[in-house]
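We did not get these values from a lab; they are worked out from the coordinates using the rules stated. These figures come from a predicted structure and were not determined experimentally. Cβ atoms are built from the backbone, for glycine too; each structure is taken alone.
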Structure P
Amino acid sequence: MKEIFSTDFAGRDISLRAHYMAGQADGAVLVTYGDTVVLVTAVSMRSSREGLDFLPLTVDYQEMTYAAGKIPGGFFKREGRPNEREILTCRIIDRAIRPLFPKGYFYETQIVATVLSVDNENDPDIAAMLGASAALEMSDIPFKGPVAGVRVGRLEGEFICNPTAEQMNGSDLDLFLVGRKIIPGTGGREFDVNLVMLEGGALEIEEDVTVEAIKFGLESMRPVMELQDRIRQAIGKEKRTVEQIEIDEDLRRKISDAAMAGLKDAYATTDKLERRIKLRQVRESVTAEFASEDAEISSMMKDILEGLEKSTLRDMILNEKRRMDGRSNTDIRPISSETGLLPRTHGSALFTRGETQALALVTLGTSSDEQRMDYISGEEMRSFILHYNFPPFSVGEARFLRGPGRREIGHGALARRALLPVIPSQEEFPYTVRIVSETLSSNGSSSMATVCGGILSLMDAGVPVRDVVAGIAMGLLKEGEAVVILSDILGDEDHAGDMDFKVCGTKKGITAMQMDIKIDGITEDILRKALHQAREGRLFIIEKMNETLSAPKEDISPYAPRITTVMVKQDRIRDVIGTGGKNIRQIISETGVDINVEDDGTVTIASSDSEAARKAVEMVKMLTEEAEVGKIYLGTVRKVVDFGAFVEILPGTDGLVHISQLARERVNKVTDVLNEGDKVSVKVIEIDRQGKIRLSRKEALERDAE
């Protein structure tokens, strides 16, 4: 039986079809939004691996090229490793649903979203997010949903739900929200939609505008929440029973008595590594004292200890009004920064905030260095690239060095989004700019340190950025009516807290945000207060950074390529390139420059040798120069005929010197004056409508005589 459920979502019909494909999955939904179609499946194993004490959840989102009528490139002609967009969408779905599985559910679970068809109006990530929730809702997998995602844009001051690609081109806001349906129990509404996570960027918008955008997005989700309710009621399976381990209260009391003094001492320790050692000693001591061969008891002991660690830290902040390093809720850790550390890199900066440290390096390249991003929605050429690295030594660990994982890709994308609004256009600064952020030490948000170090390194490289950008990570602890918002959180505060909220921006406004919420009940007032407190912290950080470097250097590094731009007419591009690229190769061979020719006639010449660049510019101008009436040229005789000689005055440009224009006196035979290969000065005396050029040696001689 094929079940189809549909509703209006942002003015367009969206439908969910169940029991249609992937019948052996625990839950499978085909989501159709316009011409965008995504199949989402959910499968969870019935048995758990022995000793597993966490939820092994995997989320895979894959954009198949056939969805856009394309054949993949490369030798194998099939889809390869996930691209950046796919990885970021995986992270969004994962972050939204992971906290909503019940505690103690340790069964291998996988969500697979496959894009089968795509248009340029309806985002497949919106459909995939909805499909993931609906597949879980209709299955027997325990899940505290439903959830849904929505993209919010803003055009001319008006918010737009799920804007099209064309609308997004003019939007000053790109915010992806995920909300969860909550039954409030009181009040007039049937249900509320609480914020679960958000990810987005903006063109320096104000904090209050951000709050209004979040409210708009959450309200826009109502139709698809109700749609999932209909699915659940019509075809939903009975949920699996999750056995809850009953905590032995006597054991909890004994462990608390044995561990509390050590935990308080550990959380009063400022240094992260020293604190980690003390916490490990407490765990080892308690484990040794209450050791048991019973696996259930051992698991219970671990849960008790983890709970005690979290509650000890939360109690210290909420009730004792103090943080591990002695700061107030709004204080920022000590900040230091340096620029120009490395002599041969084009720009460098070292940013340190507390125990978090990032080294940002800038490299300037030409248009040939642009990054090509091949998506099913089309190709994107990036002239601003940011890569984030997180080596194991940054957290005091020893592990194999691997390629960037999903976390590294996500953090790099957030930092890039934060800096992108202040990057100059290609017309202003015709370089490809790459930042690499090396996390050297981490205790707190290294992605925010990447933003701060990144902008400093850009200014050190002489990139004419429009403003200074800084980032800060905010935290939240909420117990009943007690609410504490923390600025510049540490790693342990993030782990024990209820919210991780990263905010980046200039003095003017926000450029990027990322939020993950672990609890319900984040009100508008809490959001507004967190954003304004983040602004205060951001402005403080910017002032500290300005003490090191407040504006871009006037010139780029002497080791960076100097780029000169020459504009030529589009019909003369072929003259620059030459047959089979002959002219380009000659310029490169004689000068050693890098040269790129765009379809609009823009010729960029890059070289760290100013003399080589000047010579290359002259060669390009010679290849594209057009003859001017009245100007004298030194040309080469290419062909002699009875009535005159054809002289090449510019590369590829010939004109005729009639026999009557060869000399002051009468000339009986052309070869008495000129022969093929001779160099001769000639004056352009006429260019007719057909572009034919008449030359005169006689008038050139008269000019010389004067």
Structure Q
Amino acid sequence: MKKWTIRSQDPRQVKELSSSAGISAFAAKLLLNRSILTREQADEFFNNEEISNPFNMTDMDKAAELISSAIEEGEKITVYGDYDCDGVTATVILYGYLEAIGAEADWYIPSREEGYGLNADAIDKLAENGTRLIVTVDNGISAVEEAKRIYDRGMRLIITDHHQIPETLPMADAIINPHRDGGNSPYRELAGCGVALKLVMALEEDIDSVAENWLDLAAIGTVGDIVPLVGENRVIVKKGLENLSVTENGGLKALLMQCGISEDMEITSTTAAFTLCPRINAAGRFSHAKEAADLFLCDNPKMYRKMAENLSELNMKRQDEEKRILSEIDDSMRNNPDILKQRVLVISGKGWSHGVIGIVASKLLNRFGKPVLIITEEGDLSRGSGRSVNGFSLFKMLTEISEYTVKFGGHTKAAGFSLETSKIPDFTRAVYGYAKKYYTQMPLDSLVAEMTVTGAELTEENIQSLDYFSPFGEGNPLPLFHIQNAVIKSTRSLKDGKYIAITAAIDGIEYKVLNFHSTYADFPFSGGEKVDMLVNAEINEYNGKRSVTLRLADIRRSGFSQERYFAAQSAYERLCLGEDVTEVPPQRIVPDRDTQMKIYDIIKKNGRLSACSDLAQGMGFNYCLFRVTLDIFQSAGLIRIDEPGDRIERLSVSGKVDLENCGVLADLKRKFGIN
């Protein structure tokens, strides 16, 4: 269960912005949530199509001059990229431009086995192949030793990157990074491909021409790197996605077709994020990123389709590997359910693809609402990847327990690390210790709604106006709306029970709500129940008729108190970890006989139940008390709890079961002095 945060707006500000900008109150609320307070800022948000002068960026003039000089002298230039979507598109943009103008150019993307960024072996190889100038894209800002090696080998270096600036900068003839102090660039959140795009604009001195040729790839890379879609990134993605439908890049056309995207279809940032970017990333994860770059640089129409199909096949391998790892993790948690009681989930396994464990960590974070560290054991050395929630910094944690790692890097919500396999148990204990030391109650995974809306506000006009806020992504999320006291009228199975269509009355107005997060059999609500929902809204067109359709993000029974629930959940987990819970009254932990009977009667009636949290709130029980009761039943052999599946199954028993003398209940009574 995720924490819900419902944003609110000052009615006076809503009225002022609505009046000054000539927009609806509905749109004004969305703008205020994005810190847009004036008509001028609103005009900038909706209408800006300008990309700032590339020469405003520090060292851009030096880089352009050096590259131009190298071209004139016929010196070999190598573009050195990275193996993710951002790095691939950045490589293609800069190399593609250099090749188009007749430069003596080459490109190099390291394999995932080589690791991120510049490395000594690659540098030596480039020197031997005659490279005189290396230009990095999407990497290099921390490569101090590698930069020195480049100059020792008689080459020169230009760094273009967008990652945070370290204390010590590498040796280079030019370092272009929007985060550098001293630059006059008005926007600092560019992706690596955005920085490469601006370098090409500086070389060409014709921004419109460069935009026409390269914005499509820059849009894909920007979406893929999950940078904020505001400012210049918003311009790059908005115009680049428009260019995708008329792209002249044959390989990109083939990939669009492979994704089922026809020329007459609108391509959104969501489409790019979930269809194009995964296929590009799959090359670097399961083969080599050069296969994606080769597709976009290919000039042989006979090869396009096969190359695009190959990326799709690699993406399917990625999906299969994800499923395999997740299945093994579920089995591991079933064998050791105490893993899930920890504040941070640390899970290791052998032979898991290190290119996929970050995605797996993200899925588990979304599923369990806790920071997750996944470690793949690779002989004596293991690699790990972590994902976290706001308020729990993986980077700070890894810094404090760095004695257990060989190397680590990252930021607050995502990090990577390596460690000796023999130290995994010590590392795991250190993670648990860190979380216990600093967090009595862990920060919660949250869903943030723009506002509470009534049924009357969910009009076609209001929902259609959301198009003006696109493209959506980091920093400009797809709007999520909070609905209170909706009445479920009916539910219908979709896709053989895989999904659910709900008809719900919102302030007396009926809407269709699509639920893609639960099967029909596991949906815990029925007709007549009052619920609160978080939803996305869209316009649906069918048989010439338009209507507002809602997509369910989360749902609860009306009147649910999340503060009490999360406090009880924290108390239960601390109890399981043997920590102090004396602030909790014993009657909220130790069930009496009446409570035991009520809960068991529900289980007996249903046989098999899902979603323990939904069941607890539906029965009106404190979550800690409810879960302790289930633990008592399980220890007595009455039920089986599938922790990773969040399911309860009643077991057949013969004879009478004495719960009062059950180990779990007896221990609790002694602990709390209950006779």
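Ranked by percent of Cα pairs over 42 Å apart, which of P, Q sits at the highest value?
P
Going by distance in nm of label points 7 Å out along Cα→Cβ at positions 384 and 528, which of structures P, Q comes out largest?
Once distance in nm of label points 7 Å out along Cα→Cβ at positions 384 and 528 is tallied for P, Q, the winner is Q.
Assign the value 1.00, calculated as FRET efficiency 1/(1 + (r/R0)^6) of positions 88 and 432 (r between Cβ atoms, R0 = 41 Å, to 0.05), to the correct structure from P, Q.
Traced to structure P.
Which of the displayed structures (P, Q) returns the greatest value of distance in nm of label points 7 Å out along Cα→Cβ at positions 48 and 600 on calculation?
Q
A value of 4.8 was derived for distance in nm of label points 7 Å out along Cα→Cβ at positions 352 and 464; which structure in P, Q was it taken from?
Answer by label: Q.
Compute mean count of other Cβ atoms within 10 Å over residues 64-71 for each of P, Q and report the one that scores greatest.
That would be structure Q.
Quick check on the output: -13000 is helix-only ellipticity at 222 nm (-39500 (n - 2.57) for each DSSP H run of 4 or more, over all residues; to 500), derived from one of P, Q. Which one produced it?
Label of the source structure: Q.
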